[in-house]
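Structures follow.
Throughout, read-outs are computed from the coordinates displayed, never taken from laboratory work. These numbers were taken from a predicted model, which means no experiment stands behind them. Cβ atoms are built from the backbone, for glycine too; each structure is taken alone.
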Structure I
């Protein structure tokens, strides 16, 4: 079964998402007003699949950040920088696979985490 970000519980969001920047990075970029956009982007990277899915995830991330920064030029600048960063460095964080992850994959991840 396909899993959607809006259907995740808060606990499931914390398992998959961590705000802006890759998990485990010793220096964390600031979330500003983009934490929700970053979490949704983390989820799309976790779902993964192919280069088109990655590009779609990155463009959706950029559009969401621009909506968050509508009236603030400073935040629009940072939205562009974050977008560029994920286009360059995100290749190492994306889940490359033959098919997208499913709700069953999420349940397996949760089960492994609780062991």
Structure II
């Protein structure tokens, strides 16, 4: 027994709507990011701040060690809906696996 055609069509339409909303969200986030960058650049210009004063020396952060001696790795991927992160090591988290299952790429979530 398969899924009735009417139900299948509703699922397809719902998935299309979700994808459309995701695209709108990504566009909004991109716009907000550009506005934040513009505002930050203006503040840097007004106050004549340097990269060193802002802690932006350009050097890569040195790997820190956890209490058990393992290196602490900075996160590489972020879920835009709830802010959860993943370093890219170990098992893929459920939030990212679900996004990949819908056809998105891991690169869409790079920090």
* Which structure, out of I, II, was distance in nm of label points 7 Å out along Cα→Cβ at positions 81 and 97 derived from, given a value of 1.6? -> II
* Asked: Computing P(r) over Cα pairs in 10 Å bins from 0, in percent gives 14, 46, 33, 8, 1 for which of I, II?
  -> I
* Asked: Computing relative contact order in percent (Cα under 8 Å, 6 or more apart) gives 14 for which of I, II?
  -> II
* Structure fact -> mean count of other Cβ atoms within 10 Å over residues 49-56, calculated, reads 14.1; among I, II the input was structure I
* Structure fact -> With helix-only ellipticity at 222 nm (-39500 (n - 2.57) for each DSSP H run of 4 or more, over all residues; to 500) computed for every candidate in I, II, -16500 is reproduced by structure II
* Label whose coordinates, when distance in nm of label points 7 Å out along Cα→Cβ at positions 9 and 41 is calculated, return 4.9 (choices I, II) -> II
